[in-house]
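K.L.:
Structures incoming, each one as structure tokens.
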Structure I
Amino acid sequence: MKTGYFLSAIGLSALLMTAAGQACAGDDKLEQLKEQGFARIAIANEPPFTAVGADGKVSGAAPDVARVIFEKLGVKEVVASISEYGAMIPGLQAGRHDAITAGLFMKPERCNAVAYSEPILCDAEAFALKKGNPLKLTSYKDIADNPNAKIGAPGGGTEEKLALEAGVPRDRVIVVPDGQSGIKMLQDGRIDVYSLPVLSIHDLLTKANDPNLETVAPVVNAPVYCDGAAFRKQDVALRDAFDVELKKLKESGEFAKIIEPYGFSAKAAMSTSREKLCAAAK
């Protein structure tokens, strides 16, 4: 029994030493990146989240945010490699990437596998409506409570489901075949609001270039799906340092200046948290 206890103690000691070594390695990660002068990020080349130009230049909202933050942390450059979404986390865990900045939305299995930063890019629900929002519609419930309000949404889509769940009668939920038709119906007064995700509404209104239309985003009390920069579990110290700078960007307004030209809503990212998103995903 004494021998078994001794061996168990050795095993426990070795385990603790390994854990301590991993923690130390995590704490040293930022220093390693500073010394090498760059951070390796995984992207998907999926505009507007990420993009690679013909000249090889990396852009997109996610790399732009990461580039600014890493520079503030003393890491001068980011070096991007294109990866399929399914290969990103294995590549990160294998040490081929230092971070993932690619619109990798928080999901249960991902929250368990990586250390996410606070939210960066969010796909929230949005409303397109007449300038000035005459019916004061900011939520699906607002539409349900106004007997004169009609909403247009894709048939079988999330927005149709959210409207019906909020209590909008079936006869006031108008199925719209496509985005262009939704905007035309809104312009013609056949519907009072057209609902799609933020990026889709932004793209449609940009193309419509109609000064009589505006956007409400994010829709109050509607789901928000967000990504964050993803790091290895043992690199939590690096993630925490990243979060500190991300918070500063959000508070200064610089965050909005980076992502909103791509069509993302800074307000959506700032309306939730990693804790809420990972909990909601489970």
Structure II
Amino acid sequence: MRRPISLYGLTFSLPLLIWQVLFFVFPLLFLVALSFWTVKNFALRPGFDTVNWTTIYGRAVFWQAYGTTLALAAAASVLTTVLAFPAAYAIAFKLSDTARRWAVFLMVIPFFTSYLVRVYSWQIFLSDNGIFNAILGWIGLGPFAMLNTPGATMMGYLTLSYPLVVLLQVFSLTFIDRTLIEAAHNLRCGRLRTVFEVIIPSARTGLVIAALFCFILSFGDFVSPVYLGGGKPTTLSILITDTTKSGQQWPRAAVIALSMIGTLMIVAFTAVTFAYRGKTK
């Protein structure tokens, strides 16, 4: 049975509701309205015209940027999830309570520093005369082009989302029922098989949500594709900037932004549905 809505509950939920309306719903509605405005002589003119939608969706550069952004974000989600799981597993199952608290604290420390500063620091490592090429030069290799490549962009995505993904995975693994693991061992299930048949299915919700956060952060990121990837290949965030610089075409940039929001909503709904499938009746 559903619980009746009380005045007490409504009162304490109003701040969150007001916050969402002011800083999400209203801006989103304005963005939708802006996508139908027109630009003439570098001036915005309110109206209702679908020319911006047909123009953006009719350009091959948009679909190329869309496919690139989608592929990079998906690859970052998979790669980050795979790389983060061993660390999260070790923190959740191999460390003592005190060591686990310190590990979680260390995962939080990167957020004390600006993401832009961390990306700039990677330029020192990845440039042609950077630290990595200097180390390779000592053993007679290189120099290799590392900066302004898709690989450098992926490194930026990992810098952005890896600590968060590890934290979310740790919280998910920590709350697994340990009796399930003991039962698997009693049935002579090996460690690797226990991980894939007991631990990962039990932590599915947290693992999927962590990957979803990585996808969202990577899909909308502007810093890494520009400062590490050199703006090539073009992503949707870069395309938004280029569009606004081209004749002050804010309405067309709004179309691109709404396309990104729509994609993220579809991906989020699909991921959450899969994460909680079979959890509730």
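Any read-out appearing in this document is the output of simple, stated calculations on the displayed coordinates, not a laboratory observation. Predicted model, so just to flag it, every value in this text is computed and none were measured. Cβ atoms are built from the backbone, for glycine too; each structure is taken alone.
K.L.:
Comparing FRET efficiency 1/(1 + (r/R0)^6) of positions 200 and 224 (r between Cβ atoms, R0 = 25 Å, to 0.05) across I, II, which is largest?
P.N.:
I
K.L.:
Another question, if that's okay. Work out the source of 13.5 here, i.e. which of I, II gives that when Kirkwood radius over Cα pairs in Å, for residues 112-167 alone is computed.
P.N.:
I
K.L.:
Using distance in nm of label points 7 Å out along Cα→Cβ at positions 80 and 208 as the calculated read-out, with 1.8 as its value, let me know the right label among I, II.
P.N.:
Considering all the candidates, the number was obtained from II.
K.L.:
For the read-out distance in nm of label points 7 Å out along Cα→Cβ at positions 72 and 120, a value of 2.1 was computed from one structure; give its label from I, II.
P.N.:
Label of the source structure: II.
K.L.:
Sticking with this structure for a sec: Determine which structure produced the value -21000 for helix-only ellipticity at 222 nm (-39500 (n - 2.57) for each DSSP H run of 4 or more, over all residues; to 500), calculated from the coordinates; the candidates are I, II.
P.N.:
Attributed to the structure labelled II.
K.L.:
Let me ask you something else. Between I, II, which one scores greatest on Kirkwood radius over Cα pairs in Å?
P.N.:
Biggest value here belongs to II.
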